[in-house]
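> Pasting the structures here.
We did not get these values from a lab; they are worked out from the coordinates using the rules stated. All figures in this text were calculated on a predicted structure; none of them were measured in a lab. Cβ atoms are built from the backbone, for glycine too; each structure is taken alone.
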Structure P
Amino acid sequence: MFDEIFEGIRKKLNMDDEIREETLKICRQSIRLSQEAVKSTHRGEFKKAKEKLEENQKMILDLESHFKNVSPRLYYKGYVMDMQQEFVEATLFFAFIKGEPKIPSPEDLSVSKYAYLYGLGDVVGELRRHALDAVRNENTQEADRCLDLMEEIYTLLLTLDYPDGLIPGIRRKTDVARSLIEKTRNDIAYFHHGNKLVNGMNSLLKKLKSLNTKED
């Protein structure tokens, strides 16, 4: 009695299963490209990072054009959101560090506004890493610039006064951002203090050496 009905259901489920497997494969590839782009940006390999991001965006557009209308229920699953989130994080980090004049919008990246917010929240962690690298290289100006960007992102996230049911997890990302900012500010301040101490000690040693020379 239900054979014909279930045959139609089974056909749709088989198609969705194939789409799901293909979507997961593309998402894994996309996330890997995003991670590679972030690593290249940290190393200052901007050309390589840009190539990874361009390849990634093409992949995201292809996924949308092939599966969004065919199976919207699967397309809007969490793994597609994760893929877009990672792409946003990598792209914004590249734009910030490279000093791009225009920061890409969700529309520029062909991602959802929710994925954009999550990616923006996550980029704070990469900015901290870059700031610490700058401190180690005694580039305090770049470290301070990263800290300013982190604080700007945090201030923007604070304005999102919406229930967790609407933007799940955004409050936690905001709390994490605040914690990372405090740690980074302390690390930079410690470095500045250490520099002043070293400079003071060097100045004192020069004076003592000068006095000893005069006495001789």
Structure Q
Amino acid sequence: MLSLLPALLLVGTSFVKCSVVIGLLRNALGSAETPSSLVVLGLSAILSLHVMAPTARAMVDRAGPQLTEALAADPLTPDGLARLGRAWDAGKAPWVRFLRANAHARERRLFADLARQAAQRQGATAAVSDDDVSVLLPAFVVTELTRAFTIAFLVFLPFLVVDLVIASLLVSLGLSGLSPPQVALPFKLLLFVAADGWLLLTRALVLGYR
């Protein structure tokens, strides 16, 4: 279970949207491995740290002594696990607020309904709240993917126009032997740099959170 914790925390941050958008930007440019996967992951992680820094600081401030006790104990022992659980319970409220603020209401209702249906099939009587992490986390991830694809669509459009124009020019000039993607790549890079693409993309990724 502990091995899954980093992955669960990762999908509960802005990393999902950042990595998807930057990865699709690479596809839109038509540059197979530039920027490399390592650069995509690194930039996504840096932007995510910037977005999540206020939430992380609030979590550490709330956890306080419980977090200190948990870090001092062996996390593989029952006592260490119990301390980690207490620290998590004490500090998770800011993260839950972040999930709630950035998960669309439609997705929250969907996963709350699914959780209630699953509980009814199991004969459980406990009420499922819309603020449960089991509801907020998948709702947040689906919302992030939807927003990522929306941004990627807007990124793709100008590059698609460049591809079409270059392909038409090559055909009209009788240069069909040349590869349109290779010819279009420098023009795509020029367009992206001239439009301050990194600045616009970073602003769209970072300022889209509440």
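> Ranked on FRET efficiency 1/(1 + (r/R0)^6) of positions 153 and 177 (r between Cβ atoms, R0 = 35 Å, to 0.05), which label among P, Q comes first with the largest value?
Biggest value here belongs to P.
> Out of P, Q, choose the structure whose coordinates give helix-only ellipticity at 222 nm (-39500 (n - 2.57) for each DSSP H run of 4 or more, over all residues; to 500) equal to -29000 when calculated.
P
> Another question, if that's okay. Comparing structures P, Q by relative contact order in percent (Cα under 8 Å, 6 or more apart), which one has the largest value?
For this comparison of relative contact order in percent (Cα under 8 Å, 6 or more apart), the top structure is Q.
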